[in-house]
1. Upon calculation of distance in nm of label points 7 Å out along Cα→Cβ at positions 66 and 82 from the atomic coordinates, which of the structures P, Q produces 2.6?
2. State the single structure among P, Q that was used to calculate FRET efficiency 1/(1 + (r/R0)^6) of positions 26 and 138 (r between Cβ atoms, R0 = 35 Å, to 0.05), giving 0.50.
3. Where does the value 37 come from, among P, Q, when relative contact order in percent (Cα under 8 Å, 6 or more apart) is the thing being computed?
4. Can you rank P, Q by mean count of other Cβ atoms within 10 Å over residues 226-233 and just name the one with the largest value?
5. If FRET efficiency 1/(1 + (r/R0)^6) of positions 146 and 178 (r between Cβ atoms, R0 = 41 Å, to 0.05) is computed to be 0.55, which of P, Q is the source?
6. Quick one: semi-axes √(5λ) of the Cα gyration tensor in Å came out at 30, 23, 18 when computed from one of P, Q, so which one is it?
7. Given a value of -6500 for helix-only ellipticity at 222 nm (-39500 (n - 2.57) for each DSSP H run of 4 or more, over all residues; to 500), calculated from one of P, Q, which structure does it belong to?
Structure P
Amino acid sequence: MSLALLAQATANGLSLAGLYALVSVGLTLVFGVMRILNFAHGEFVMLGAYASFWLFTLWGLDPLASLAVVLVLMTGLGALIQTTLVKRVLAAPHLNQILLTFGIAVTFQNLALLLWTGDLRAIKVWYSASSLTLGPVSLSLGRTFGIGLAMILTGLLYLLLFRTEYGRALRAVAQDPEAALVMGIPIQRVYILAMAIGAAYAGAAGVVASVSMFTYPLIGFLFGLKAFCVVILGGLGSVFGATVASLILGLVESFVGTFFAQGSSWAEAISFVILLLVLLLRPKGLFGVE
């Protein structure tokens, strides 16, 4: 095992981890605040990727520039879905919640197939084919953009949660919604905020995915599965756990794909193997509350 190959595998793992973190922190935030598993979360990634693609194709707006537009669009979509649909099942049994969010996911998938077909779409910008070379490590600028964006947005989420009144409200509702209501916190507004943030972060992951890979209607399903692996590994409801689990999963997948025979085939499956082990040994996840 050469040091150069190890460094390259680590860099590739970090790029995967950044993308996984963008998807997963929004999903775990929604669960932590509302105690609802949003099976449509992956479709927010898909819609963010398509928004980035069409903004580039129709108006020539670079994905870096379109990020702000996609964040606004996905924030509005998340708030709309919360106020019109999810709000109605918050007090319902978990099965009802799962069926609703799963139905939203299937609806978005089929709308995407109807509107844009199943063709693979790609954004061709100069930095998607360019690479950044640091010694023995070569990393595409598109993936470097994903790492930087994940670090910035995750840092901003921590500042929101621990340095603002909105963050204190989110944490209070996550800890005890009834007590938060008694204290005068408008929990329905907090729920809207949580869903809006979750959708926005998923949309940001979609922008990164639109640059570094193909966009198609089922891309959200794949990201949704990976996000659930990450949040269960890190502990449902723990933003810090989702961040650490993204790092672990990204590095493990990269190392398996690089150093094992037929590793590229195993790399996609390893996350689910880790998920099974975690469920057997620590069902609450690495940072879940016992």
Structure Q
Amino acid sequence: MNWRRHLTKRRFLTSAVMGAATIGLYTWRVEPTWLEITRRTMPVRNLPQELVGASILHASDLHIGPRVDDSYLLRVFGIIRDLSPDIVVYTGDFINSDTDLSKNAPSIMSKLARGSLGTFGILGNHDYGRGWRNEDAADGVVSLAGDAGVRILRNECVKVAGLQVLGLDDLWAGRYRLDDVLPQLEPDSASIALVHNPDAVDSAGWEPYSGWILAGHTHGGQCRPPFLPPPILPVRNRRYTSGEFDLAGGRRMYISRGIGHLTRVRFNVRPEITLFQLTRET
């Protein structure tokens, strides 16, 4: 009987080891580049009739650099182009903080996907380099994005086809200036806002704004046990994981799980791009 128990135990251990190896391989080689296209509607107050049915593609957290495969990012850009979005918005962290802008970043950023009506972006903490305070790194990202046809908004408000796009600079970099942006807002015009770090929406001053806020930064935690919240999130407000959140004052926030990663590992948190179809809020 002992040999049977030994054989059963051995089989169990072998199965456990193989299962762990399979999960490890999946979290390392499969899910980090298994992109999901999330499709949602976006009801917008006072949306111009000509934009009803138009699309906004939300992409975030590319983390161009040594940790994310160039071929994967180029494939994602191709997918975005195939979706033919009217507007594309990037909510920060184009690069990783340790990325050398003189190497592969110019080539990859030159191929950023664009929208037919306009393409906008904001900066994230990684775009400011190590320590989040390197203004030269941020200026380099702005320049490369501009060369690719992406307008980076640094506490600015612009209008495209009657839709106002508010772009806030990064919170952790100390460049977030909501008070500089809201005076530029036409209160009766349709609008969306872009922030990188969702903690920014808990700051004072949002009361005059009522509409959608698109964010990134969290990567959805990158790893999430089934039926449990992700154990690691780079935010103070741990409610802000990923997906849609109802906020005070009629505001709604969507947090993207992002495209890239800091460490090549994802589990139960696939990377995503989000395609919104614009509708009129009733």
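Every number in this text was worked out from the coordinates using simple rules, so none of it is lab data. These numbers were taken from a predicted model, which means no experiment stands behind them. Cβ atoms are built from the backbone, for glycine too; each structure is taken alone.
1. Details: P: 2.6; Q: 3.2.
Label of the originating structure: P.
2. Checking each candidate, the match is Q.
3. Comparing all candidates, it corresponds to P.
4. Details: P: 26.2; Q: 11.2.
Comparing P, Q, the top value of mean count of other Cβ atoms within 10 Å over residues 226-233 belongs to P.
5. P
6. This figure was derived from P.
7. Values: P: -26000; Q: -6500.
Of the structures listed, the value fits Q.
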